[in-house]
Structure P
Amino acid sequence: MINKRLLIKNLLAHNDENSFYDKKRKVDFSHKEGKAKFLKHICALSNSNPKNNSYIVIGVDDEDNKIIGVKFFDDSKIQNLINAYLTNPPIVQYENIPFPHLPDNKVVGLVTIRPNADITSLRKNIWKYYGGSVFFRDGSISMPKVFDIEIKDVNSTIVAQIESHAQNNIQYTLDGVFDFLNKRQDYNPQYKVFKEYFVLCWSGQKKLVKNNTYYSRVDIELINEQVRLFYSTLDEVAISYDDNSFRILEYVSLGLQNSFKYYELEETIIRFEDNAHYTIDTTLLFEPPQFDKKVLHHIYNSNNALLEKLKKGLALNKNELIDLTNLPATYLICYLNAFHEAIDKLNEAKPYLKKQYSSIYQSYQEALRILRKVKYS
């Protein structure tokens, strides 16, 4: 089993970006430009390496390879994006890898691209790239090319060596468990061994609601691979497990006018097998709540008025600040109730929230996360 933290270190130490490896400071999936550039790199790496894995490391400074990290990214539907836009899509996995020196809310993103035997191309237009385009790696650059020659396999030996040097061992596993227990001691850290092989650690702030146990500030890591499977400071999460599986049921709080309700968002089940393999199955359970259209029109217009005041730099009164706190969630609710321009308005608010209201900006990110899950399901 590959220790993903060690794999990233080996990739960074091996060489600069090349035809099987790319690194990024960050990736932006919130706009078509960011999605298009990501799809271009996936396409190019898949085509340039027909017989071995390719990798993209996210959260690394291009100049000096310094690991700076990115926010935890839990889009389990990223394969749906790949399938929607690429012909002959590769299997793509995005994993969040914690590093000891990074703050709790930062990880390094590791994208693994497993190619297929056929040439991958864009299925349809996106941003400035045209449907039918085929990309390859030319050194460290993903370039459009006309495919007219057989692709030579020049990287399999190198990639195999890098992956071999990143194999996990008992010391890495024990160190990982002790590090987790020490770091999360304020949030009831626990561990469990599955199938005498897999070690899963988790922690969370526990609370009881009507005889049901829920957790917030949840952190879940598969220690064998040094992969963070789940991380959240806001949500309510139900956790259950048996000898063969670990289940995570995530809830989200939504509502209007100080009346909120928890809705099931997503269920993740990690199943451990006897042959030292595991699978992760994620099911979106979210059913968008429906509200009275007259009430929503009033809230939508109030949000738009708040947005205009933000754009003009005008001061907000006490009641307007309270409404601003709910703006990301209420714009999201409006969008889920067929106010199609609400999400554009929310994106317009992003720079102002990010600059002046850090706590509300977290709510903005949460709203986009929910929207992303719903959209690509």
Structure Q
Amino acid sequence: MSAGAGLLLLALGCGAAPMTPLTIAEDFNENLPLSQAVTKVNADRSITFRLFAPQARQVSVVVGALPRTRVSYPMEKNDQGVWQYRLASQSPNLYEYYFNVDGFRSIDTGSAMPKPQRQVNTSLVLVPGSLLDERAVPHGQVHGLTYHSKALDKERHLYLWLPPGYSQADKPLPVLYFYHGFGDTESSALVQGRFAQIMDNLLAEKKMTPMVVVFPDTETDVTEAVPENFPRQERRKEFYPRNAKAADRELVEDIIPLIEQSYRVRTDAEGRGIAGISQGGYQALVSGMNHLDQFRWLASFSGVTTVTVPDAGVAQALADPQRINRQLKDFTLVVGTDDDVTGKDINDLKKQLDEKQVKVDFHSYPKLGHEMDVWRPAYIDYVQKVFK
């Protein structure tokens, strides 16, 4: 008799009630063909959204990245309990959506593409026909590294992208450190941004310099409260400055040494860049300006700035604008004209830089807000000019 069986008999002998067999819930149809409950993109680029929810009374699919641009479409249920809605032909892009099931917000349980977030509540669907596609071109490699951060005294994780042909490169490659936005994860730029596919395709067209791109985790969890519990107006007071200092220590003390010891990358400032989205844009600004001797390329895509979250190191750097111009080969700022999250940050920083005569490459995207429809095109433009 096995030890496990002996323990079971002992439990029953002590008066424990016998376990009743588990039953399948009545609303679960295990014979339902999977194809009937899967969201798919059709040949005409229309999207058929589907959700299996036989007991639901009302279901809608909500499509869009921002509250002000989201559209809710009512779905209809068939006799097998599958709700469905067909959205007219869409332009090639990666779209965000979720389901409203009797007032409950749900991701798409029939999709393998949830949006990477610390609190996952949105799914993704790709309409093909752009640089976001996986084409028949040479592909790079995505590596995931788990490491011990001495700066944070905890185990951490990052991703990096290696270009096709990396192992045959005859010299070390430049490296770009790219930070994600608030509430996202180190996989966000790869899964939602589709940055790996973008770079595969651009390299195949010989439009960018081969480089290594590192995607660290922007959030260090150094604050006592969970970051997501900070209201937007409160994050700039405590969370952003404390987190940025911790992430900067981790970058300099842990991440850069790890990458330079593990991969054949350049170790000179001209071969090193830093960029980021939203909160990650703030991280890039703080680390880039505090270590001007280590980076020649700096970019913020819709980033929080020191206009609203002051940093002593950035202020010191801005006091010597000519040094910034000497050290940085390119300083890029990007924002959507309708960005109500960090639009004021970026535009006020741009005014400050203009007053100090700091050279900046500024791009404004008309009628767009705080969203990937700004950051993907910005990234496409950026990787075509960096390290040249």
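Computed from the coordinates by the stated procedures, all read-outs in this text should not be read as laboratory data. Note that the structure is a prediction, hence the values are computed from the model and not measured. Cβ atoms are built from the backbone, for glycine too; each structure is taken alone.
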With helix-only ellipticity at 222 nm (-39500 (n - 2.57) for each DSSP H run of 4 or more, over all residues; to 500) coming out at -7500, pick the structure among P, Q it was computed from.
Q
One of P, Q was used to calculate FRET efficiency 1/(1 + (r/R0)^6) of positions 60 and 220 (r between Cβ atoms, R0 = 41 Å, to 0.05), giving 0.95; which?
P
One of P, Q was used to compute log10 I(q)/I(0) by the Debye sum over Cα atoms at q = 0.12, 0.14 Å⁻¹, for residues 132-339 alone, and the result was -0.61, -0.84. Which label is that?
Q
To test your reading of the models, identify which of P, Q gives 22.2, 67 for Rg and Dmax of the Cα atoms in Å when calculated.
P
